[in-house]
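Each structure below is given as structure tokens.
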Structure I
Amino acid sequence: MMRQYIFFLLLILLYVPTIQGQRITITPKWTAQAQFTGYYVADKMGFYKEEGLDVRIIHPAISESSFSVLQNGKSQVAVMNLSFALTARASGAKIINIMQTSQENSLMLVSRHPLNDIASLKQKDIAVWNHLSQNLLDRISARYQLNCKWIRFNSGVNLFLAGAVDICLVGSYNEYLQLAEYGLRPDDTYLLHFSDYGYDLPEDGLYVTDEFYQAHPDIIPKLVRASIRGWEWANEHKEKALDIVMDIVHENNIGTNRYHQRKMMEEILRLQVDKSCNKRTYLLSPEDFESASDILLNGQERENIHYTDFVK
């Protein structure tokens, strides 16, 4: 009798996680860092569990993108740049934006020599991240007749610091901060902001496949609600949120420090504020969708992709 009781008890314990929570894997864009604070907080503070979700946050390998992990079914939710996601959708990938954290573009080009204007980029070798939309680069190059060479690399500022390239892509929340930590503090004479030339495209958002969205319409609002709670809690409890971030970067063996991650988190939170209302909306606005579409897509692609299909 006792053996039967233990057997049934084990069955119940094995079954409980399935009853209590829908298992979801979220894939950030890359390795662990404060860029993804809100999701870490939502997980560690139990916000996902309170919504009945069993969430795992698994970072992609260096050779992977969050998009590829989502497409091959290893995760159900991925953090992606709007420019990448929109061009992927135009190429046939059935992905949907369910939450937009970034409201302002962070991208800059930093140079060893003064950049008078965008014409200073003509016929230059420029290091850019592997995940950045080629459509965006092609449009910029064609519009200003740059005839430049885009050199792909993973991330960081090592190429620039080693002198391998004269111009390098940096984000205001990470690589630009790294330069300052190395003792380099380039002023605007050596920087070119994408936003100054009409390319103020929001960046990070949460994406799912259309198939997942159709199959689990009840899960999406729960996931978004808990994720927003995570970001709002992080904004209100920055040092405690930073504790969570540092635990996770250490678990993932990431070489970093609290100072850098604090600066990153502060900048990420700043980039989330919609300037039109001075609030975090967590939405991709129709205006930003139209602007991104005008920049990234051709006429036929524009006709095939509508806001209400891409944003849920």
Structure II
Amino acid sequence: MTEFVKRHAGAPAGYFAWEAAGLQWLSNVDGGVPCATVVSVNATQLTLRRLDSVTPSPEAAYTFGSRLAVTHDAGAPAFGAGPDGWDGPGYFGPLTQPLPMSLRRHQRWGEFYAEERLVPMADLAAARLDTSTRSLIDGVVKRCRTGDFDDDDQPARLHGDLWSGNLMWTPTGAVLIDPAAHAGHRETDLAMLALFGCPHYDAILAGYQRVRSLKPGWRNRIGLHQLFPLLAHVVLFGGGYARQTHAAARAALAPDVPGHIAKSVVGGLGNRCGLGRVARPTR
């Protein structure tokens, strides 16, 4: 068996155990998306079974979408909950610079997203955000707190950092790696896939909706769900992501923002409302 070892001298305490717990939680779903197999984990490294990659096909993407819906449907006890049995901290972002991610539980998604995601990350990014952008973010937070984006969806079992680089296409299908696993809204994983571009995204959506139909207006909420990872990128990689963050916040508030005109989807969902498909730095 060929193995892949992840290690980093500066990783915070519990980081590798956190990732292993997420992989095991996500993989513990019959019919869900497979995850990288954990061989061993200790305080200084995580050893995984190595994966061979191939070029993805529309058929593989469709199957992945169907399985992702099954994974999401496995659910969790509350929004914000971490993997079963995990009582340590959560992390989001690259191994070399992981950001703290709260696992405090909430019964309403909007309250969770405002208090445990948007406010903490916006505060970390504050020095790199102009007044206009922070004002828009505060507007999104207010609407989240009042429940404007809440629906009857139960907490979904999320990968939590599902950009295309954390999706391995193997000879037997898609496999998840590098999760920030927690309970959230199913639209969050799908919006993250769209943010940096993903092969055969339309096929993924088709497969997903074969299993679970998305709520009406979900396309209009893409910016809302992309706002947290964009703020994280402002923190991690600099103010170059501030423009996209501003656009995501405007999109989340539309049509509440004066003068805002939502653009049609062109060349992928990430282009909605002027967001564009954002270039992602190598982690």
Structure III
Amino acid sequence: MFPRTRRPARRTAVAAVLALALGSSACAGDADPVHAFPDAALAACVAGAAGLPATTELFADRDLAAIEELHCDGLDASAPIRSLDGLERLTGLLDLDLPRNEITDLGPLASLPRLSTLTLTDNAIGDLSPLAGLQLFDLGLSQNPVRDLAPLAKMPTLRALGLAAAQLTDISVLARADGLSRLDLSGNAITDVSPLAGLPSLDTLRLGRNQVVDPSPLGTIPTLLILDLFDNEITAVGGLAEAPLLQELQLGANPLTDLTPLLRVASLVNLGLDETDGTRLTGIEQLRAAGVSVNGLA
């Protein structure tokens, strides 16, 4: 019999083809680094979050997708962030904090499906529509010239909302924000608080430095624990006496004369009267005798 011959060349060729195919597949799944961020300040901040040098300009998608938290305070940088272009590549982002920058366009954030906490305090944001499809839990928009709150009605997951000093007068959209537990509306020009009356989960509400005259709708909020009404135009507090769980109340710098209706708030623990002349108020001693801590009197 003739000895069986081997064909190493053919096997080697097959192995080479397989190796080439596998190599091509690996390359296809690992794209070349790209110049992702036109804004140099944003690029430097992202580089820091990814553990890369601040001067990094080219980023691999795998590095960007691994970032879950990004904090870029404009005061800590050599220049403020103006553009968020490229941020849509951070597909794993959960927590984004961008205070004190010069951001106007939130468009790139619409492509961040996992984002749950967003803080944009002190920017130049007017249009919130890119946020409408996000499942946010905590949203900070204080000190922005917000034009329209309608997109917030499309966020059923929202639990905490900051809109202090946002040039607001109309808060009717918030009547549909049923999930809110914490709301800060300080420093606006709000007069009508009735849209908040039906919020079933609200426990902390800050309305200091507005133009509220009648706070009585707030007395119907069943879960309200903390209420700040400092520096408004309130003359009577009878409507607040119906708040079933209210524990902390700030009423300083209001033209009040009679606090005795608050004796009906059995849950009240602390009453703040900062910048208030106590000699013009009745009911202070009765409240103290009932165990309420009254503080801040001028």
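Rule-based calculations on the coordinates, nothing more; no lab input. Please read these numbers as outputs of a predicted model, since none were measured by experiment. Cβ atoms are built from the backbone, for glycine too; each structure is taken alone.
Details
- With FRET efficiency 1/(1 + (r/R0)^6) of positions 61 and 197 (r between Cβ atoms, R0 = 30 Å, to 0.05) derived as 1.00, matching label from I, II, III: II
- Which of I, II, III leads on Cα Rg over 2.2 N^0.38 Å, largest value: III
- Each of I, II, III could give helix-only ellipticity at 222 nm (-39500 (n - 2.57) for each DSSP H run of 4 or more, over all residues; to 500), but the derived value -4500 comes from III.
- Test item: FRET efficiency 1/(1 + (r/R0)^6) of positions 37 and 117 (r between Cβ atoms, R0 = 30 Å, to 0.05) calculated as 0.25, pick one of I, II, III: I
- Comparison of I, II, III by relative contact order in percent (Cα under 8 Å, 6 or more apart) - largest value held by: I
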